[in-house]
Structure 1
Amino acid sequence: MSIHEECGVFGVISPQPGEVGRLAYYGLYALQHRGQESCGIVVNDDGVFASHKDLGLVGEVFDREVLTRLPQGTMAVGHTRYGTTGASNRSNCQPIEVNHQKGHMALAHNGNLSNAARLRDALELSGAIFHSTSDTEIIAYIVTKERLAAPSIEDALSAAMAKLEGAYSLVLMSPQKLICARDPHGFRPLCYGRTADGSYVAASESCALTAVGAEFVRDLEPGEILVFSRDGVVSRREHCGKTQPTPCIFEYIYFARPDSVMDGMSVHAARLRAGEILARTHPVQADVVVGVPDSGLDAALGYSRASGIPYGIGLVKNKYIGRTFIAPGQDHRLDQVKIKLSAVRESVVGKRVVLVDDSIVRGTTSGRIVSLLREAGAREIHLRVSAPPFLNPCYYGTDIDSRENLIACHHSVEEIAQIIGADSLGYLPVEQLRALIGGRYCCDACFTGRYPTPVPADSRKDRFERKLSEKSV
């Protein structure tokens, strides 16, 4: 068990027809780290939608031939997925497209609804037929249902937001408008920018704006709806300020790219600060500080700077293996960590090593990384983790749906160190979490159990795909 990414959403609206699908392709490439199960792009050519979606990485799904087939248009939305609700199959690929009485709609969603099961039950009882098992289709159904009476698509979305609970950052495309929305808690990031030719671009992270040459304008406020059309940009804030914003702290620790800036806070700076805090709270005598690629590297640099212990490259990641790499079966004695990571012997042999990683989930991967460094000749290994221990499931998009496989729920810190083979272990103190983002409020429920919304009765990723034998009669 390991922590998986969120999803990445992207949208563009151009004043003139052009290769907006290709622009979305570049944007999704920059957001590939947020999801590697599937991806898709929908292009709006004067109200006619054309799309391509499939399982796989962006560069695999969108080859030159596919990109050439996408028509020119004035709008496009894109999505790269790691599913926290619903299995990895083509029916769950996004963006989701809907044809209804008031026109077409394409919807891309990042997050997880905590009231998805209740909403889906109500929709099915009223006659709705679902073609996927993702909660994104639930959002699409509710928006479509509200659209029948609402004067505009943005009014329908606003009415739908009143019924949704949990995390959602949305990019929605109608025949004439591109609409973005962020849930009132602001769990997941969403921002927008503008290109030199007057196009507006929205994306999960600012790194995607940079990738397509767009100048960052600002983040959406929690609860905000932004409407882009030929008339310009309209901000609707009827859902803003209804609750305390609680952006996910794990975005800064792990999910986001280090070159992104979210809600005015640099991800790189937050990770440096995590390493500095670890150096103060869990000091140790050592010869070199080594980070686990990729998200442990910035925290390792912060630890090195604060402690004065030299920073070294002790682990190298195979850049040709993504997180969708198929692990060897049990009948093979290959260690997948050794395929993904290699130890740099010259950096660690005979040395006392501070190993900095972003998290420990089950402990298996951490143990294998420690073994790698031992085999390379490290004399001591002191593991420092830039997050507190995981103790609770997440209902807002992180792929932790139970306490069963969380090692910190069943063992003390000393026991975990012994299990993974480290000489010592230190976690980021939970009371220091807010210090990473300048003292702001955040969602830290996976560490503290303090949930900003009601807790669902069933949070399993496969809750809409259970076998007959698993269902109650």
Structure 2
Amino acid sequence: MQGEIEDKCGIVGFHSQDESKDVASLVYYCLYALQHRGQESAGIATFNPQKGLNYYCGMGLITDVFKDYEINNLSGSMAIGHVRYSTTGQSKLENSQPFVTDFDDGFIAMAHNGDIVNSAELRNELKADGYEFMSDTDSEVICYMLKKEHYDNNKSILDSIESVSKKLVGSYSLVILVNGDLYAVRDPMGIKPLAIAERNDDFILASETVAFDAINAKYIRDIVPGEVVYFENNEIRSHMLDLSGNCKFSHCMFEYVYFARPDSTIDGINVYETRMNIGRQLHKLYQIDADVVIPVPDSSIPAAIGYSRASGIPYGEGLIKNRYVGRTFIMPTQEERELAVRLKLNPIKEAIKGKKIILIDDSIVRGTTSKQLLDLVKEAEPAEIHFLVGCPPVVAPCFYGVAMATKKELIAANYSVEEIQEQLDIDSLGYITLPALVEAIGMDERDLCLGCLNEEYPTEIPEGLEAETYYKP
């Protein structure tokens, strides 16, 4: 459900062999295309052989953080960029990325998408070795681990990445700028997406393929889980991490259900087609007599189209989204929070009144936003409301970079479908089943992370690690 779950961030890397070229503006456009992945802060770091490191970070949307002055001062042909939503680490400037620190008479800059579930233990080990932390993010932990491996054991950056990867538990897609060399790393489970493209003689790395489309770059391939990509003589080089077969692929199913833009392709699977398939699967499960199929905009639109085409029931717009409303979680009173929902979505009464409607949404997490939404819809006086959900019941928190909720806040972890339907006061409620979702995605179930749906997490979760202490938005 929109507003109830957030992804952590989007990352970009840029490599150009033309040292006179400034690529910051292109990184800006890529990050703009990834703005849906994080709206709390944004940052870009660049490398210029004459000027060294240049970087700038700020709070807010990328259009708020970067003006012409900031972009023009970020000279360099190598760059990384980041847009952030906080999961591990508070929403403050010190936690914005890329994170930058000294390294080998130069610097290391890193942008990270994901969450390291054993970061508290690793942080304490680094503190015991004298490392002082400027932020409370796990991204800084990874950066210092790379420094420690390099300094203590005289390892190359590639060997340092290899060593650090053996100690990290969790999800991570990384872009790392080290004294003018660019590296990209995807964790061995492939939980978070990362892909590579080319534009003329330049190479671009990004969380989603829409970033490549924004600058007319040609998609090459996804970074393979457990792969380190770097560049020599303007050619892509690849190194596979040695993990002795201890990991399985665990791609995040929420990328396909909710997070990614529908015009993205992730690990060879088109997100729009997946969401269309979700709608078709919902029709197989719930064949309802209705007058119109209405999506909750925007991520549920393809699923509603899929259901409409499969059923022959007309597709219609019944809710209009105000795309100029920012985040509303800081509203101090319940009344103001309810008003914020009205600002974001407004029903078209003429499209709803007196009709039997099928309302399709991507997920129900806490259930509070769904209740407020359905109350709005009821004001338009439909004859019947049938609520279909394109994600199975969310019964457990995520520990890999999705700010969702604690288990006690998850409505499906505490109530049956029948009880939720009663709370929402609607004519019917239907969730897609787990097998139907897997079929819609088209990936082997064994290769998906489904921990929030079945509590079968792909890694060990440290004892005592609870969502209420883990997430600090």
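What follows is calculated from the coordinates using simple rules that are stated; it is not laboratory data. For clarity, every value in this text was computed on a predicted model and none was experimentally measured. Cβ atoms are built from the backbone, for glycine too; each structure is taken alone.
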Task: Value 5.5, calculated as distance in nm of label points 7 Å out along Cα→Cβ at positions 130 and 346, assigned to which of 1, 2 - done: 1
Task: Identity of the structure behind 1.1 (criterion: distance in nm of label points 7 Å out along Cα→Cβ at positions 58 and 74, calculated), options 1, 2 - done: 2
Task: Answer label among 1, 2 for the case where volume of the Cα convex hull per residue in Å³, calculated from the coordinates, equals 150 - done: 1
Task: Comparison of 1, 2 - label where distance in nm of label points 7 Å out along Cα→Cβ at positions 202 and 434 is highest - done: 2
